[in-house]
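Alright, structures below, take your time with them.
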Structure P
Amino acid sequence: MSTPRARRHARRNQRSELLGRILIAVPALFLALALIGSGGLVFVIGVLVVGVIGMHELFAMYPRAHPVRLAGFLSLAGLLLGAYYGGPSAVLLAAVASLPVLFLLTLLQERPRAGALGLTLLAIFWIGLALAHAVLLRDRSHGGGLVLDVLIGTLASDTGAYIGGHLFGEHALAPRISPGKTVEGLLIGMICAVGGVWLAGRFQEWLPSEHALVLGVGIAALAPLGDLFESFIKRDAHVKDSGRIFGPHGGVLDRLDALMFALVVGYYIWQAYA
């Protein structure tokens, strides 16, 4: 049974961790807003840099797999440029073309392995396709606002789940994957995601309330799954964080894991309304 002193210490640690998250999130959010507002090739290049860092983090988790880094980075660039210049059909073409390119580059390795091919494909389809959907979404009418809405919903989901879990969490959500996540945190995060997107929509006259609610529900459902997906990858790799670019608060994948799934569902929900 914990003592009052231990509980006070735990609360101080939680406050310190929350403050650290905010200090990391604020400048990152300003940078994201600048990229979203710029659009065009500036946005594509910014997303490419983020994707390269994310792929590097994933590859570093499994050094013994000897991933084909060049194939991963080339495929990422192809997916993003295809999304920007050609749209969904070009993204599909780039995704299909990535497999033979990956296979040929795998054969050039000193010891070609199926594991290397599989890990690189994971990077292409998890990170590359998600970020290609970010470019597709940004290129739509009101694309800047749409990407911002997805970002707001994802941040609201993550923040609500974190605070709600610490305040009310009692029932573990997925103890074998991420012991710290709770059912209560999940539900509060989902409510925050829907509410955040709906509230953002009230400042966007082109986004009807019912559309904002559906978009929020989609993000609320998929963002936690994206978070769990990355937790599964890290647990399998026996690492705590994907990287150190944000210091004690992890790497790019740690901060964008939920967004990877939310961007995709956000694009297809809006596509259904277009």
Structure Q
Amino acid sequence: MLSLSRPLAVFDLESTGINVVKDRIVQIFILKINADNSTEEFNQIINPGIKIPEDSSKIHGIRDQDVKDKPKFADISNSLNSFIGNADLAGYNSNKFDVPMLIEEFLRCGIDFDIKNRRLVDVQNIFHKMEPRTLKAAYKFYCGKELLDAHDAKADTKATYEVLVSQIKKYKNTEYVDKEGNVSKPVKNDINALHDFSYNKDNVDLVGHIGFNKEGKEVFKFGKHRGKIVNEVFQKEPQYYDWMMKADFPLSTKNVIKKIKLRSVANDSGFIFKNDK
């Protein structure tokens, strides 16, 4: 039993996307644990008033036809606010996403949902802090050993090798389900397979400032042009390219945008690089 002085509302949101400002909630479920540990539930599918992108529907399974006859957030905002009452809030990655998204929806309805006097419990943060994703922690978990000389290059390298060998053994024939629901057994004693599984193919540059959209075109993953096609931004706003080349970006990122820029110029001139055929 939880030791509670007032109710705790454990909740999760499904939405049209992850942009707190532009996206909208399509489902909210709350498990409210009262001070005596009795529970109440609130479960509502919501019409977001905007189209639900297919990429989002693939994650939560909710599509436009599922919400067309459902209430909008404004329709349930007062009853939802009353249900939550003075409860503290808990969720998984909730401090970064669910709480801000919920507050944004309330504010659009003219409800000032106060969190100043609420305690916020983020289970993901507890998980990451108690199970740190460090080499020392991985060495202990996979190899059952203490890394005594952490941050010594020689010791860290040898520990990394031991962890890799242990991962291959531990996850042999272990199934992995990706975000599209595809099932595979990706961790095997094969460098190509390990590369495919561990490398982020959505990134164009190493640090992830530039990525690929679902059409395979390079897009920005930061700043005011997040999600926009790099080449189109450079054509409409050439000073943005100049700013990036002068700003404090990694040289590897600058090399990537330079190639994109040169490719655009060449294509406009009627030339096609060999790699772009």
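Values in this text are rule-based calculations from the coordinates and carry no lab data. Here the structure is a predicted model, which is why all the values come from computation and not from measurement. Cβ atoms are built from the backbone, for glycine too; each structure is taken alone.
Of structures P, Q, which gives 0.95 when FRET efficiency 1/(1 + (r/R0)^6) of positions 38 and 222 (r between Cβ atoms, R0 = 41 Å, to 0.05) is computed from the coordinates? Derived from P, not from the others.
One of P, Q was used to compute mean count of other Cβ atoms within 10 Å over residues 118-125, and the result was 20.4. Which label is that? Matching structure: P. Out of P, Q, choose the structure whose coordinates give helix-only ellipticity at 222 nm (-39500 (n - 2.57) for each DSSP H run of 4 or more, over all residues; to 500) equal to -11500 when calculated. Derived from the structure labelled Q. Work out the source of 18.8 here, i.e. which of P, Q gives that when mean count of other Cβ atoms within 10 Å over residues 94-101 is computed. Only one of P, Q returns 18.8 for mean count of other Cβ atoms within 10 Å over residues 94-101, namely Q. Which one of P, Q has distance in nm of label points 7 Å out along Cα→Cβ at positions 30 and 230, as calculated from the coordinates, equal to 2.2? Structure P accounts for this read-out. Can you say which of P, Q returns 10 when relative contact order in percent (Cα under 8 Å, 6 or more apart) is computed? Of the options listed, only Q reproduces it. Can you say which of P, Q returns 226 when volume of the Cα convex hull per residue in Å³ is computed? Structure Q accounts for this read-out.
Comparison across structures P, Q (criterion: distance in nm of label points 7 Å out along Cα→Cβ at positions 70 and 198) gives the highest value for P.
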